[in-house]
1. Quick check: -4000 is what I get for helix-only ellipticity at 222 nm (-39500 (n - 2.57) for each DSSP H run of 4 or more, over all residues; to 500), calculated from one of P, Q, R. Which structure matches?
2. Thinking of P, Q, R, which structure, once distance in nm of label points 7 Å out along Cα→Cβ at positions 104 and 192 is computed, gives back 1.8?
3. Suppose you compute distance in nm of label points 7 Å out along Cα→Cβ at positions 112 and 232 for every structure in P, Q, R: which one lands on 3.2?
4. Which of the displayed structures (P, Q, R) returns the greatest value of distance in nm of label points 7 Å out along Cα→Cβ at positions 144 and 168 on calculation?
5. On distance in nm of label points 7 Å out along Cα→Cβ at positions 56 and 128, which of the structures labelled P, Q, R is highest?
6. Taking semi-axes √(5λ) of the Cα gyration tensor in Å, for residues 160-215 alone from the coordinates of each of P, Q, R, which one would give 23, 13, 11?
7. I have 17.6 for mean count of other Cβ atoms within 10 Å over residues 224-231, calculated from one of the structures P, Q, R. Which structure is it?
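Please treat every number below as a calculation from the coordinates, not as lab data. It should be emphasised that the depicted structure is a prediction, and the values quoted were computed from it without experimental measurement. Cβ atoms are built from the backbone, for glycine too; each structure is taken alone.
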Structure P
Amino acid sequence: MKISNLGYVILSSPAPDAWRSFGLEVIGTMEAPAPDGAVALKIDEHPFRILVETGEADRLQAIGWEMASHADLAAMRDHLAGQGLAVRSGTAEEAEKRCVTEFFATTDPAGNPLEFYYGRTGCGEPFVSPIGTSGFVTGAMGLGHIVVSAAGAFEEAYRFYTTTLGLGDSDDLTIASPQAGMPDMRVRFLHADNPRHHSLALFNLPSPTGVVHLMLEMENLDEVGRCLDRVEARNISLMASLGRHCNDNMVSFYVHGPANVPLEIGCEGLQLDWTRFEPTVSTVPDHWGHAYQLGAE
């Protein structure tokens, strides 16, 4: 009943076309067919990894977790229902939109929307970036990672993901607040059943869209650098400059995407053997760089 990886993310936006131009022209994603005016961004052989639907507000709509088998999906659904969670089975139309054979939906204790699925359909078409981006690190490790707010339910959400869903601990990071009277920042990094250092992280402070940031991993540092050049050529503001994280070794920068949703664009993230790993506790986030641009939009 283990979660294999982060399979997809669904967002809503009053202006999904902004995601099309940002994805295709800045990040180098490929556009995929999408229904009802939505924008689907493809980064590998999967039909899409990011889907942006038309909506009244810019919000996280679903985090799609891939299960290893239909039996695992059914077992997870029964397990969560047995824990008293409200579980909703997706309709055939909704499954078709997500390019999956079957899924169900629920929420975590912090209110983040979750979906669990098995059987991605429409896979196999090669990724060809319209601007020549060579590719992204996905495969069995999935989309990348997402950081979400667990403000007001941080410990409860952490127990839910580790005890109820079975995600594993990677790192527990506490960063002292730079401003007197403000709370420290705390992030719990959690891994799925694949070698990526973390597929999910929980943040103890609020986020207006529900997405603290979404990470896409490129194949090498040159691709990251070329992406940073495109960001700077368009005068798109950074949330953080280029740097290397301590816990997952990722070299990355953070850019404000559409609706101020931050994206981390990186490379060289650790891939780990969990049978030989001891979770870490950190107070320093970076080896170097990642100077945060507070107040930038």
Structure Q
Amino acid sequence: MKIAATDPRLVLRGALRSANADGWLRVDRPTTDDGGLSADAPGATLELVTDAVALIVHLRRNGRHTRRDAVDGTVVLTCGGAVVATGAVPASGPAAYDWAIPLPKADGPRALRFHFPYAESVDCGGFTLNDGARVVPAGPEPARPRWLACGDSITQGFRASSLLGTYPALVGARRGWSVLNAGIGGRFAEAVDGEALAAIPADLVTILLGYNDYFQQRSPADTRDQLAGMIRALRRGGPARRPIVVITPLWSSEDAPKHRGLGLEAYRVAAAEAVAAVADPSLRLLDGLSLLPAWPELFTDGIHPTDAGFRLLADNLARVLPDPAIIV
């Protein structure tokens, strides 16, 4: 039995934007970038409630993620928060990929969630279930705060072993928030991103940017001005008192630029100056160095955290981020 990805009994969660592409469900983000990483859908899930004992997920790479040195096609199926199966969309070869999953027998329909990969542009063509399987409508998600996480590859989740190990996913699970992951690998602080994301309904916004500005030795003054413009655009697009938290760059061992000699600290100062320039009472600056110690073993490459690093980062963020539920 085939169930289309656009079947009204299914529910798409955690998506910034979606479209019907010739009968395939396409999920992406409204920002743009040269490598096509905005075509990815980190944190997006498609929920199916069924008693099926066999499931095939129909997927295809749509080719919009063109930066092939930055790919992770890991896909996950969960039930009640527990991992049922993990697979991977092949990085090359035929675009179509059918992921077959045997399921334990169920007494009745249970909610299964297919998680899109965090670093590959993949369309979903739906599911094939064993004959006789029942499908019931997925219920609406309980009302809970929506968190928009803006950033670069660290927010998108690069080097995590799966999308469930990214810090937005971990913090969302700890705090009970709906997560909207707007992280784009290689991203600079850009005012235009604030304009593109301003219309996304969210009760809390975080911004973790600055490493790529540093790595490319952009002028800290430019970083400050672009970040301030991004903050102002996000403020105009949402509730007047929703909290916006700017996180300064994390520690990195890559602190020896070959060009103009500007270290990461200059970009932490730029973030602080951007926050001061906006002068918004619901805007907060958070020191990234306080969230993850300068321990090389917590980083895969001196830039991106390991799974243990992401867990510690998430633990500390979950402890200090404001509760958007109290904002009215």
Structure R
Amino acid sequence: MLLTVPPPEYAKLGLRAIKGVAIADGEFHPLERQLIDGAQRHILHTDFDLDALTPIADAELEQVPPGEFRERIFNAALIVALIDGEASAAEVAELDRIATVFGLESRALEDVRRLTHGCMNIFRLDILRRGFSGQRIQNYLKIRGLSGAATILRAVAHREDAVLAEKYHALAELPANTLGRQYYDFIRANDFDFPGEKNGAPEPIVFHDCLHVLGGYGTSAIEEGEILAFQAGMITKEPVYTFMFALAQFHLGIAVSPVTEPLKMQLDPESLTRGMVRGSAVNRDLCVDWQPWDDFERDVDELRAQFEIAPR
């Protein structure tokens, strides 16, 4: 899922549109500037002077061809609207203008509008069901059926499942270089619980901790943001919702995850753009249908090579 680098003329049009959203509330916030700078360095490979970029008219926006570039410009503008810690009505209005000119219908824009109106429950629900966790759980239930639903409900209710937990404890017996053993060591080193233990994450989310291992990411808020951007780079369906999960949970102070406390203003724009580019080079969507149990006995370096996970 490599990112196509747009021609410089389209890149400049996109940057003008994105900056227009950033300054719609009357301020070009340092985090907005950093995010756009990161996009120039890591994605666009351009070096336009952001202060010299002028507002963009509808007729100029129409010069961007329909398809990938329009969607990427719009989604980038939406993320910029949130990176300063809040979305204003003026920013939403500018996003709405871009979506109209581009002929896009964006559920994510509706959710940002809900955020500005304080409709938090629907905002959270949409992020959960349309983002990586919802897609993953749907796939898990397709495979496991009612027994899978029961496993998830037990985890959400913090009920122990000794049989499930023992399955994960057994990973300690695998060789040190395997994914299963390194996942086991990662959970223990960070004082997390395994699925089946009282505070363990629902089993469908095990893949995320395995990506921590494969990607070499830590567990600070900044690194959690970067690994979520890494996931957004590889996921094939609605990647903007993976970014919105990261922003809500670690930047806006909105609890989306049932197992992680929300934080405010913790994300680093440079890490987000770097993570997304790294994830876009992975040759498979590991977020939805990859089953870590298929690969727990395999060598970690072999898996990195197979999935084309580049060194950090």
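1. Label of the source structure: P.
2. Values: P: 1.8; Q: 5.0; R: 3.1.
The read-out was computed on structure P.
3. Numbers: P: 3.2; Q: 5.0; R: 1.1.
Computed on structure P.
4. On the way: P: 2.4; Q: 1.6; R: 1.1.
Top value of distance in nm of label points 7 Å out along Cα→Cβ at positions 144 and 168, among P, Q, R, belongs to structure P.
5. P
6. P
7. P
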